[in-house]
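What follows are several structures.
What follows draws every value from the coordinates through simple rules; no lab data is involved. Keep in mind it's a predicted model, so treat the numbers as computed, not measured.
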Structure P
């Protein structure tokens, strides 16, 4: 529903917040570069994209339909449709979620569509306001800036997941418990979900860097190939986190198995200790008339004393084996709190993405 638009004319003057008539005329044909951003599209936006701007209904439905779609790129002749996926920082759950960024790239325009607020788009918007001549020198480079920012904002979430993996590893080694297992599984699900989102995106960037599309300017293919390498590095970071989660899970299962073996060992010792006591109780429980000791005045108390002594000896042996101490330590052990991978300061996140894109802008000047 909210629209943001920028238009850089051939003279280098930047115009903002264009009306519908101006947008339609500039998309139909014109000089300069137009960027239109649509946040949380509704039925009116669907009509604008299909009837007004002339985009294919299938591509528009991909942008508007709720849910996530695979990353892909389609050539419609007069424009390219690109669907990319990035981290959804508006979701504050335990599992990392992704969101879509739809992009229409024409000869003189770029139209971006997204359901949720995206820090990558916000970073590009601020850069356009400060350095539009560099960022909007061509639609291809503007699209590159969006994809660059989209990939860069994945890194803070991966850094948080890596730090959380350190805490999980320490917990598994020191005191494996149910909270450690839950943390391992949520970490694995976040990593696997992100991998499913990024894997098709590599093919998209690879195609953009191979000069496969005439709408992609010749000077932009090198930057898309460089962006492909950035995505490979991000995927490598994610793969490392997933491997660490698998290692933690194997360590946790091994620790639980070893602990069960120790418990069975201790219980076997306890059963062995109480076997003579059971024998004594069985002997004195027999109903024979001529049984020795039945007339002994302190026989009942002597049997109780022997039983209590055996019980105290058993507790002492358990303490020496550190089984009771281990149980107490488990009850007192520090449990991992709830982890939210997207709990990142939004201002710092947008600034981080902006600095990364600005750094690439300086590389273009060279």
Structure Q
């Protein structure tokens, strides 16, 4: 049962009202996803999920880095990372996980993650009815109540290991009451305040693609702002449907690619070919056995070809952003450090640039 002994009646009443409102909404729209339900009800996803704490949801309390290291015990699972406009799902095992302070890595061929624990605030074990029966998952959220990462069990997952993790990390507080803070709204500084000359000088001197984020922070410049002001050898705008086109061409040519989707606390990466590209309404989907991508095409406000020098030669990415300048997804040719960029990927990029210039 939900423990409400230490909760004030007013707060308990609000929690009960929110749970009732969600129940009513599910009756009206049975296929509505929790993220969209939360938006309609004016709360965060974590707040809405927590209304079922002590029932179908159990709140967890853990050192998230130590929990990450134990996810390998679950065997094969589905890892999900999403933002407002893209969902990235990979089937695999959390092999080769490591933690260094507030950062974590999972570098398995199938599940490939960069983890930033400073954005992990809440964790839950969730049991829910899905189309294929009962689904069990571990779900993690930021202090703003936004999902950062989810781990879904599959039929062949180790359910006993899941039960053991939930038992080990189950919080004594199952009240369902969580505090979230508003998402800060940040705006780019005016262009005239940016040292673009210094920025682009450092950009052209890069030796590793991972230097790019730090460089943007150093000059306090937005990513799209930097691309928009760059010369053509560094960044060029392309058509808004370019990522859809690139996926189709890569599938036709069986070319290995890399697709990055990030939440506030995780970057999730697919490396390898893609095969089945399907459009459903505004969504462009990759529907392959071990990799699903769902990307909302109509949310793309800008698309760019971006070139970054490295010790292995120039590395080229296709980057798409929403109207607020937030990253939706990044796409590269498949590569490893020490290896040059695939000629097939460069050919796709050049084709997209030629189409944009025509």
Structure R
């Protein structure tokens, strides 16, 4: 049976602490319901853009947003299809998480993993390779030099190695493990085994994300690990390969600690970004207590709050910067609502009125 070897280093402990602290703040922050749809949409856009860009997709962030919004763009069919597929993978993860999260304990199946790959590679790989293990040996090459950087296990071993991993995921040992560490281990092992001819990275990241979701670490789906990986893709790939290329007699003797340090740090960095943004758009840490609950804001009210947190104040002349398509009277009505809720106050006279956060 698969038994991962690693050490809980000081760096891992430090970042796990940061993750749990950020998670607590995000989950309990005031004003979150009003921003939830906006945050989730933006996180999905970042995940799809960076998740496909990491694999060589040529679309810009704006082009990805257009594809997700159903607009036609001029681009390679494969690039557009990869974006659509990853969007569909995220929908599939949500559905699986909703179905399994209601149970006290979940059991991950091989079929779920194969379906993730099928959705991720739909209309990209030949039909006999979609959602199917590879039947031949593959190698990973350095695109710059052409040299082989990693050779995965033989194809004949793939079904047994994946079955071992699935059994471990469903074991008590894995159930007792911190969700982020478990997700990192799963990501690494799929990347090492390389069970498919293509789409292994997308499948590894998706399955790791699903495990976090199932263990209540979805963090309202506000974050994107792919963004962290894509900021420096060489670090991502080289860290994976460095662990896989360790000279050991048995594959289970590989020390996963360097990879887990990198992976856990990535989760900490991304959740810290979410935490800081949540804190910026929350009027203050006592808003919920002062107002007797979380405040529901519409899109225009949210944009005003975000502007005030970023710039500190707002005057009538600033209205056009934020709302070029709305009249001053419309903006003033939204500010009046925020004033009534105790989130914003007005200083100065009518002509030189300045609006600031309470």
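Which of the displayed structures (P, Q, R) returns the greatest value of Kirkwood radius over Cα pairs in Å on calculation?
P
Thinking of P, Q, R, which structure, once helix-only ellipticity at 222 nm (-39500 (n - 2.57) for each DSSP H run of 4 or more, over all residues; to 500) is computed, gives back -21000?
P
Assuming 24 is relative contact order in percent (Cα under 8 Å, 6 or more apart) as calculated from a single structure, say which of P, Q, R it is.
Derived from the structure labelled R.
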